[in-house]
Structure 1
Amino acid sequence: MQVPPAFDLSHAVRTIKDYPKPGILFRDITTLLGDARAFRRAIDELVQPWAGAKIDKVAGIEARGFIVGGAVAHQLSAGFVPIRKKGKLPHQTVRMAYALEYGEDEMEMHVDAVAPGERVVLVDDLIATGGTAEGAVKLLRNIGAKVEAACFIIDLPDLGGAEKLRAMDVPVRTLLSFPGH
């Protein structure tokens with residue numbers, strides 16, 4: 001579900017042409033994060049569907065998902081779970097491989113970060129092809145979490161990631177949509 005145009009925050013997102021490679025329009029949320037009013041509005045809109053609901057944990061995908069997810073967790077009075085690249089967490093972990101545009105990588109979280117049956121909202125700044133988010137959903141479900149939804153500030157719908165999550169029965173909430181990539 002995308003937020004109505006009245007809440008359009010696109011003015012707060014910087015677009016950088018040809019980054020990280022020619023032909024790519026990189027959607028940079030650091031400008032949104034640096035604008036206190038836009039950042040607050042984005043967090044309020046991401047949280048809105050779960051205000052008053054019992055969400056146990058918010059899982060954020062490295063790295064910008066930590067910033068957004070931490071703020072969402074605070075607003076929901078929920079715990080925060082970092083999902084990181086392989087080898088970055090100090091305690092015993094569970095791991096999941098996920099698809100990249102060209103190849104594969106692995107992500108992990110602490111084995112005791114989420115108890116079976118806990119209600120979790122997955123958060124990141126942007127959904128593109130959905131490989132990382134799909135891997136995170138599988139990782140959370142493998143340890144018994146109930147993934148209530150996935151939230152992103154930006155959706156790149158032409159790349160199909162949000163639809164991939166919906167096909168996994170994960171409701172998706174986005175605030176902005178940028179056609180193309």
Structure 2
Amino acid sequence: MEPDLLPPKKFPRVPFERRFYAFAIDLTLTWLLSSFAGKGAVQAIVFFLAWILLRVVVVDKNQGQSLGSWCMDIKVLDLRFRKVPDLFALAKREGCLGGLATFAAIGFNLFFINPFSTLLLVSPLIVDCAIAYADDDWNQAFHDRFFGTVMVQTKRGYSLDIRLRRFLADLRYRMRR
């Protein structure tokens with residue numbers, strides 16, 4: 001049976017918040033790394049290269065997880081083959097998403113100069129991710145649909161959100177006593 005003709009398999013759905021936090025961790029880390037490179041075009045180029053390094057090379061070597069995905073127990077899979085995408089597929093996927101993230105980082109850098117430009121530069125990323133929020137079946141964003149990937153939950157990771165929730169609950173309990 002051809003891989004295209006396999007019946008769809010149900011994967012563990014990833015809550016939208018976890019996807020958002022994983023993306024925010026990766027975006028923040030890459031933005032911090034690129035902030036040491038200077039201003040303007042140099043910073044944008046360093047941001048994009050660091051994004052590709054973090055989201056392609058690391059994901060390829062780390063069983064489908066970037067640092068943010070590892071913190072949130074998420075992994076990327078190719079829907080056709082039901083395994084971690086190859087390096088070329090990851091590069092295409094993250095090239096598209098990295099371009100949008102680069103525009104968002106430029107917008108965040110321009111926030112204090114012109115807040116309206118931030119909105120213009122961040123809005124394509126918001127639209128891309130809003131599609132994932134609206135998708136009930138696979139939680140696929142536009143870049144996931146276009147390149148045939150899906151984000152799934154895994155047991156391999158740190159569960160940062162759960163650990164923080166427990167820590168805050170414990171802290172509240174100790175404060176009340």
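A value of 0.40 for FRET efficiency 1/(1 + (r/R0)^6) of positions 121 and 169 (r between Cβ atoms, R0 = 35 Å, to 0.05), calculated from one of 1, 2, originates in structure 2.
Please compute mean projected area of the Cα convex hull in nm² for structures 1, 2 and give me the label with the greatest value.
Top value of mean projected area of the Cα convex hull in nm², among 1, 2, belongs to structure 2.
Where does the value -8000 come from, among 1, 2, when helix-only ellipticity at 222 nm (-39500 (n - 2.57) for each DSSP H run of 4 or more, over all residues; to 500) is the thing being computed? Only one of 1, 2 returns -8000 for helix-only ellipticity at 222 nm (-39500 (n - 2.57) for each DSSP H run of 4 or more, over all residues; to 500), namely 1. Ranked by relative contact order in percent (Cα under 8 Å, 6 or more apart), structures 1, 2 are topped by 2, which has the highest value.
Read the figures in this text as sums done on the coordinates, not as results from a lab. Fair warning: this is a prediction, and the values are worked out from it, not measured in the lab. Cβ atoms are built from the backbone, for glycine too; each structure is taken alone.
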